[in-house]
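Where a number appears in this text, it was derived from the coordinates with a stated rule and is not lab data. As the structure is a prediction and not an experimental result, all values here were calculated from the model. Cβ atoms are built from the backbone, for glycine too; each structure is taken alone.
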Structure I
Amino acid sequence: MRQNTFKKKIKKQTSPKSQGKNIFTLIEEKLNVRGILGEGIPVKFVPPFLYVALLALIYIWSNHRAENLIRKIEVMQREVEDMRADVTTLEAEYMLSSKQSEVAKKIAPLGIVELNEPPIKIKVSK
């Protein structure tokens, strides 16, 4: 009877160029990060970096809000101008339709005519 054995894994032959050379290794070599930071990031730089990052986020958020507010203001100004034009048109139509001659033209089909003499004042004695 045969004994159980493990299969041996065949290693792929890799070229010496690709051994341990990924994109991060290449960036690290090109930027010389170890020369600047040593073996790691000094802890004393973390709080100022986080503070600057927070300020940058607040600045970006503030600009984003300001731009949105400006867009909303411009839309509202356009709507106000449209409404102002509508109101002016309606006022002009109303003023025209409330003239005595225009009213007389509108009620002529009903048989009502305009008076040619002024109204008479009636006085009642007590």
Structure II
Amino acid sequence: MSMCRQTKGAADRVEERLVGTKGVAFGYGEINGVSPWKFEGEEINPYVQEHTDLIASIRSGKPLNEGRRVAESTMCAIIGRMSAYTGRAINWDWAMNSSQLDLTPKNFEFGPNPVDPVAVPGFTPLV
């Protein structure tokens, strides 16, 4: 589970969590459960680190290409959305090679856009 809320007047939270049968892993470096573990190293700001890595790659002449990782991460989120909206189990191969889902607007123009009906798992079709 990944969550992010940045709403004025509400508690803000950016967090990742993996829940398994033997414990829970948190994105900040801790596992609770059968085999507890906590990261004890230096905490590095990931936003600073990504810029450090980018600048180092430019200076060294060795391009840093995160394209595949970003694309696969985005596709994972899309597959999760497809599964949540339809209530169906979906695998990577089907989503990449058989799905006909198109989330782009029918027309690219200014003005109001139609709002799709609310998805209902078990009734919303898997496309």
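Here helix-only ellipticity at 222 nm (-39500 (n - 2.57) for each DSSP H run of 4 or more, over all residues; to 500) has been calculated and equals -20000, so which of I, II was it run on?
Source structure: I.
Suppose you compute log10 I(q)/I(0) by the Debye sum over Cα atoms at q = 0.10, 0.19, 0.20 Å⁻¹ for every structure in I, II: which one lands on -0.83, -1.18, -1.21?
Source structure: I.
If distance in nm of label points 7 Å out along Cα→Cβ at positions 4 and 52 comes out at 5.9 when worked out from the coordinates, which of I, II was used?
For distance in nm of label points 7 Å out along Cα→Cβ at positions 4 and 52, the value 5.9 is produced by structure I.
Out of I, II, which has the highest value for distance in nm of label points 7 Å out along Cα→Cβ at positions 44 and 60?
I
Quick check on the output: 0.25 is FRET efficiency 1/(1 + (r/R0)^6) of positions 84 and 116 (r between Cβ atoms, R0 = 35 Å, to 0.05), derived from one of I, II. Which one produced it?
Source structure for this number: I.
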